[in-house]
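Below, each structure is written out as structure tokens.
A short reminder: the numbers here are calculations on the coordinates, not readings from a lab. Since the structure is predicted, the reported quantities are computational estimates derived from the model, not experimental observations. Cβ atoms are built from the backbone, for glycine too; each structure is taken alone.
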Structure 1
Amino acid sequence: MKKILVTGANGQLGRCIKDAAPDFPEFEFIFVSKEELDIENETSLKDFFSKNSFSHCINTAAYTNVEKAESEPESAFRINAEAVKSLAETCKENDVVLLHVSTDYVFDGKKGLPYLETDTTNPINVYGASKLKGEEYIQQTCDKYFIFRTSWLYSQYGHNFLKTILKYAEENKQLTITTEQTGTPTNANDLAKTLLQVIEQDSGNYGVYHYSNGGETTWFGFAEEILRQIGKLKEAKLAKTNHYRTFAARPKYSVLDNTKAFNKLNFKNIGWQESLQSVLKR
């Protein structure tokens, strides 16, 4: 039986993996929050691994506040890079396959076409730079790893764009959303199932992959579709802007090309609108 450690279990992706776990009865799961296992603490990390015999580790622990990272670069790099390095080293020492989640923000958004795994990385904010450094540490350290770059992650859990739009719609507040950025909203429940399917198929096709839902839109388009699906588009106070000021720079176009994942890992492409519907029905 495969024994899987899931770090950052209280985050949105960790919680989605927990929801998907019953569909994989052949796996034994150990879910740990930051309080139960802080991956920044190398001693605790090595001790935890030595007391358990894991086959896989899914790392969902991360510093994800893109705006705050600009003023807290040390924290972002400590969690997204240095702690990941310790985790990668510990996985290698214990012959554990590491599955790690990264981001479309490792790219600068200037390509104008969906990004391939082989495209040159060039992050334009601290968050993206810290995640890229974590990727590099894994590639330098591990032989058995999967890095999944994903984009615009949302779910029924935590703080995310979907939850914000639903809250504003409920309170009938004005919404001004940017049209400046194009990407793909990705349902964290789909990513969770995909990670577990990768472990299940045990193909050994290690490496860097892109995973997102299908299609592309702007943040305004995403908001519009959310409101349309909940039947509140007509009465919503929704306005678009192409000059929405943020502290952190963001790539203007960060759509990911999933072809490699489809071919090597048999991923299925679910359109982002269809996937959104499945979250709203929960």
Structure 2
Amino acid sequence: MKPSILVQLDTDDQPSVFDSVVAIDAGAEHLLRHHGITPENVRDRVYGAIFTRGGEDLARTALFIGGSDVRRGEAVLAAVKKAFFGPMRVSAMIDSGGANTTAVAAVLAVEKHIALNGVTALVLAATGPVGQRAARLLARQGATVRVASRDLARAEQVCEAIRAQEPNARLSAVAAGKAEETAAAFDGVAVVIAAGAAGVELASAHVLTQARDLKVAVDLNAVPPAGLAGIDVMDKGKEREGRVCYGAIGVGGTKMKIHKAAVKRLFARNDLVLDAVEIYELGKAMA
């Protein structure tokens, strides 16, 4: 059997050290790191991957799309898939900014404690890459999802984008720029995932005190202050005020396991494309 080769396609000026280390720990025997990847220059990298091995050996080469800009990563993935033809393809995974694996880990943490079908969930800072994916995955599992943002128009755009992917999704855009708006957004909510920028409090202790129906809270911010007041970054299924709480590091262990498992899965076949939904299904099977 030929050695496994992971081609790291990073849209940033330098390849991510984090993604490189995880790839090696996941068992990639050789790692080829490329930076400055764009939809325009990625084709020749793809051709280098698919024209060098044939038959079953194609499964021993795979592509990992990363970088800090999720939109750029998605455009690169589209160009990668366009470069494939017939059996000439290799498996590919996208996890720009860790958005897919983080969102998947957050949703799986929630599902340990509550069935999502029929519940009302709130995603704070839902217009960011992690928030968008968390909202989609929650809706896909049957939750009624409130997509919250300081900018209501942007929240509505996210709802439309998710509906294009999940036609049966039950979504509503809500404003959460002011304390009273955020408090109203929590009314009747059983699940909240806070996916905001580092060091930004999205819901105060006063707001959370009023959220009487809240059962599971996940805060993905690892930098003080917490995105959800009162949640510790290390919380992992910790009960606080009658609610099950997760902090960023509490979710991070699962994120890392899913990331490594997804990289390993790339070498099982030569025709996998692992995006948010596929990575969720992988994580669900591991749970």
Structure 3
Amino acid sequence: MSNIEFGYLVLSTLLITAGGFTINDYFDAKIDRINKPKKVVVDRIIKRRVAMALHVLLSSLGIALAAYLCYNLGMWRMTSVFLFAVFVLWFYSTNLKHQFLIGNVTMAILAGSVTLIVGLFEIPLLNGMYPESVENYGFSIFNVPAYWIIGYSLLIGLFALTREITKDIIDIRGDKLHGCNTLPISLGVANTKSIIIALYLAILAGLTWTYLKFIDVHSWQLGVIFFLILISTAIQPVLIYRARIKNDFYNSSRINSLSITLILISMYFLRLSILSYFADGAY
């Protein structure tokens, strides 16, 4: 994709995500008055019908822009992915969010898909532009970035999953009053904390393996970013284990967001490292 086309993809994703947040706030207004009364927007700052109109407007603009991009790239079937995302965000807000685990998994998949969608566009386009790579090597040389994209998507999805479960503990009071069946309500806070700790330990094991096997051959800048991700992940099991009050879980959620930000930054340094590798004639 050109820079402009990539910009369209980013903007359409942001619009659809914003529409999803809006409809989520619309349906969660009553619960949010209990869980975070000072941060409620719907019915306090904007009216409910305005929130619904914003959802329709933002989602429609996102789909229209995505449809234009897909048609322009000759990949019009990809429009269905964005339509499906809008439907899932609506269904999550109305049904899945308050069910046992499925809402958390849904949001984790959607979060990971933000990265994956780039690969779903780029890899087929690159293969179409350079068909000789398959003829010369017997496989597509773009399988390598495809593996990295899948890895990053999985990593972001796992971080999103742990964050969503942590947020369920934070919101347990309002969720319980409105008959939700989230993980901490069903299994208890202690068991939910054990699940979160297990997820963070699994992420840490995967990150450590990646760091030792792949990152040490790249630039020192990428190594530093990955080391910071390792540190921020390593302290999470301790924070969750020691968490007693709502603010403790808030701190864990903030560090989770920081880790995801560092992951996104690491993508940039990975790109620079690969470009430097080929520019130096190392191949």
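Comparing distance in nm of label points 7 Å out along Cα→Cβ at positions 119 and 135 across structures 1, 2, 3, the highest figure is found for 3. Each of 1, 2, 3 could give semi-axes √(5λ) of the Cα gyration tensor in Å, but the derived value 35, 27, 15 comes from 3.
Which structure, out of 1, 2, 3, was Kirkwood radius over Cα pairs in Å, for residues 55-126 alone calculated from, if the result is 14.8?
Working: 1: 13.9; 2: 14.8; 3: 13.3.
Here the read-out was taken from 2.
Quick one: mean count of other Cβ atoms within 10 Å over residues 183-190 came out at 18.5 when computed from one of 1, 2, 3, so which one is it? The correct label is 2.
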